[in-house]
Structure I
């Protein structure tokens, strides 16, 4: 498992390729890449600033990843999240799950992303024509995470 919180850009293709190259037993890599959009809730977005609580953020992401590794037979799991100033079109988050078979990779990737959206301590501030605004959590994100409760 690898958890990275960084201000520097990343290349999603490089991340996926590295997951497979790490182990020839990998039969499937499923990844999710989230990008900064140029709109949200009907407003144009010129950029975004992501804040986090160092140490606590990595611990929360590690706990989510550890839960995924306990639930599914994964060969590798990567969680990478950007912080700082971001522009529309830039990748903001990467979650990659590798396993011998596809279903475990699909499920683990979805699980990590659903829990990341609701449990990871990140705060997003968008730059809009009406001025900066904090992005609130969505009920749909909580509903998605609830499907994984056992």
Structure II
């Protein structure tokens, strides 16, 4: 069902944990399956120098989060914003169709962390492109 790469990242996930002094934090949850991914990034001179994640979810959700942090590190913020769900799934050698939504969580949480970083720095935040069916929890202190 899963590729060897998915299993490898599930069994030995990279970059698990939190960055206490993160420059950006993004959390995305999928109410349909109960998976939640939280991403922490450190940014220096516009480049993502570190990325960590905490994921509550299935093997695919953990594997996609793991490989996404690997993909994001060393990229500029602009390059990281161009990482799509498909890029994440392809990097894992593909995902079963019913698990494709798991790759959405990783990319969306990364993008949410970048937008958080941009907001904190007072930078212009690009319009969020709705990339998948689920809604983002974005509470504005109401």
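Values in this text are rule-based calculations from the coordinates and carry no lab data. All values derive from a computational prediction rather than experimental measurement. Cβ atoms are built from the backbone, for glycine too; each structure is taken alone.
Supply the structure label, taken from I, II, corresponding to FRET efficiency 1/(1 + (r/R0)^6) of positions 34 and 74 (r between Cβ atoms, R0 = 25 Å, to 0.05) with the calculated value 0.20. Answer by label: II.
Looking at structures I, II, which one was P(r) over Cα pairs in 5 Å bins from 0, in percent calculated from, given that it came out as 2, 10, 19, 21, 20, 15, 9, 4, 1, 0, 0? It must be structure I, since only it matches.
Ranked by relative contact order in percent (Cα under 8 Å, 6 or more apart), structures I, II are led by I, which has the greatest value. Set I, II, criterion distance in nm of label points 7 Å out along Cα→Cβ at positions 26 and 106: the highest-scoring structure is I.
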